[in-house]
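FYI, it's all coordinate maths here, none of it is from the lab. In this text, all values refer to a predicted model and were calculated from it rather than measured experimentally. Cβ atoms are built from the backbone, for glycine too; each structure is taken alone.
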Structure I
Amino acid sequence: MTEGPAALDLKGVRIVPGLLDPTAQAALLKELRALVAAAPLVTHSTPRGKPLSVRMTAAGRFGWVSDRKGYRYADRHPSGREWPPIPQPLLDLWALLVPGARAPECCLVNFYGEGARMGLHQDRDEADLTQPVVSLSLGDDGLFRVGGTVRGGPTRSCWLRSGDAAVLEGPARLAFHGVDRIRFGSSTLLRDGGRINLTLRVVT
């Protein structure tokens, strides 16, 4: 981890540029490859049956899943396997960024291929909404957009680059947010391109 530039404020969401240097990013990517080998990426669908453009897996006590039954946390991968543990570097990052928070129980791993996006949404499937959500970007740049806590109204955007972190906490914990697009091929971290977004959160 590096000190990097000063944190930025994006409608209450704390953006921490350059938190992980290239060496730390490469080391974390190696751990993520082992994680995905244990819990392969899955293409979930909305309750209406539309496939999501982002492929997902998770680590920790819980993972997030979505299908005809709805959006929810589950204690096992769709294959029936237990989720692998959250890698220690991510636990260290959580402790650094939100030292007063409870330990994270889930790390979502979202992979954005070329053309993938994530519409504006709130993270509100968790039981304790006083606890923060910490997000880390790896790979290609992603255009991150943040709105208010009510759908509609003005939004602001910034490009998140490999090694950048974002923290949703306090009044911004329930801010609508999403990724409009990625700048495919903008990073050399992933051999075939794409973006990985890791989000740590407390579920219970």
Structure II
Amino acid sequence: MGLIQGFLTLMFGSGRNVIRETAEVFTENAEAGAKRAQAVQGQAMQQFGAEFALARHGVFDRFMDGVNRLPRPALALGTLGLFVSAMVDPLWFAARMQGIALVPEPLWWLLGVIVSFYFGARHQLKAQSFQREVATTMARVPQVVENIRTLDALRADSPGAANPGPDAQLSVAVLHPEDNPALEDWKSSRST
């Protein structure tokens, strides 16, 4: 008894849990991870709130807020405008495209970098959200497969759907069908 008690005291005694402490070396403690995530989220929200704590009602501030909202709609509407102008006046459109063909390649690279940085963060956020949704959907696959199997077993044409079970009289009755007057009338009408 002393050996078992000594082992249990070593593993769980003195206010420690050696097994839990060892397991936490290999996997994160979910509760501690949630507390850390909550602290990070709280700090981010405080920083975000502090950024907008001062009321900015000046003309310049409103103007800059408006300018910050322009790029996405301007790019989208500008692209649609190019399609419309190509249909309305193809020669005018072709002349403008010839001008664009003269833009040097380093300037195209610079434009690509600016647009990538501007839209990249949003794309990354959407991609991560999509991955989470795919993972959630994939987690439901075993349940869906099981539901499909259950539904297939209920179909009338599936093997064993009409199994009479251990009832011998029912088994004999299933093997020897009763007379069906309607079927007999139909057979006789078909033979004549």
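Quick check: -25500 is what I get for helix-only ellipticity at 222 nm (-39500 (n - 2.57) for each DSSP H run of 4 or more, over all residues; to 500), calculated from one of I, II. Which structure matches?
II
Of the structures labelled I, II, which one yields 9.6 when mean count of other Cβ atoms within 10 Å over residues 105-112 is computed from its coordinates? Mind dumping the intermediate values first?
Working: I: 21.8; II: 9.6.
Computing mean count of other Cβ atoms within 10 Å over residues 105-112 on every structure in I, II gives 9.6 only for II.
Upon calculation of FRET efficiency 1/(1 + (r/R0)^6) of positions 25 and 73 (r between Cβ atoms, R0 = 35 Å, to 0.05) from the atomic coordinates, which of the structures I, II produces 0.10? Present the calculation step by step, with values, prior to reporting the outcome.
Working: I: 0.80; II: 0.10.
Only structure II yields this read-out.
With FRET efficiency 1/(1 + (r/R0)^6) of positions 65 and 113 (r between Cβ atoms, R0 = 25 Å, to 0.05) as the yardstick, tell me which of I, II scores highest. It would help to have the intermediate numbers written out before the result.
Numbers: I: 0.80; II: 0.55.
Comparing I, II, the top value of FRET efficiency 1/(1 + (r/R0)^6) of positions 65 and 113 (r between Cβ atoms, R0 = 25 Å, to 0.05) belongs to I.
Quick check for you: by relative contact order in percent (Cα under 8 Å, 6 or more apart), which of I, II is greatest?
Max of relative contact order in percent (Cα under 8 Å, 6 or more apart): I.
Starting from the value 508: which structure in I, II was volume of the Cα convex hull per residue in Å³ calculated from?
Considering all the candidates, the number was obtained from II.
Looking at structures I, II, which one was Cα Rg over 2.2 N^0.38 Å, for residues 89-176 alone calculated from, given that it came out as 1.11?
Working: I: 1.11; II: 2.68.
It must be structure I, since only it matches.
Looking at distance in nm of label points 7 Å out along Cα→Cβ at positions 41 and 153, point out which structure of I, II has the largest value.
II
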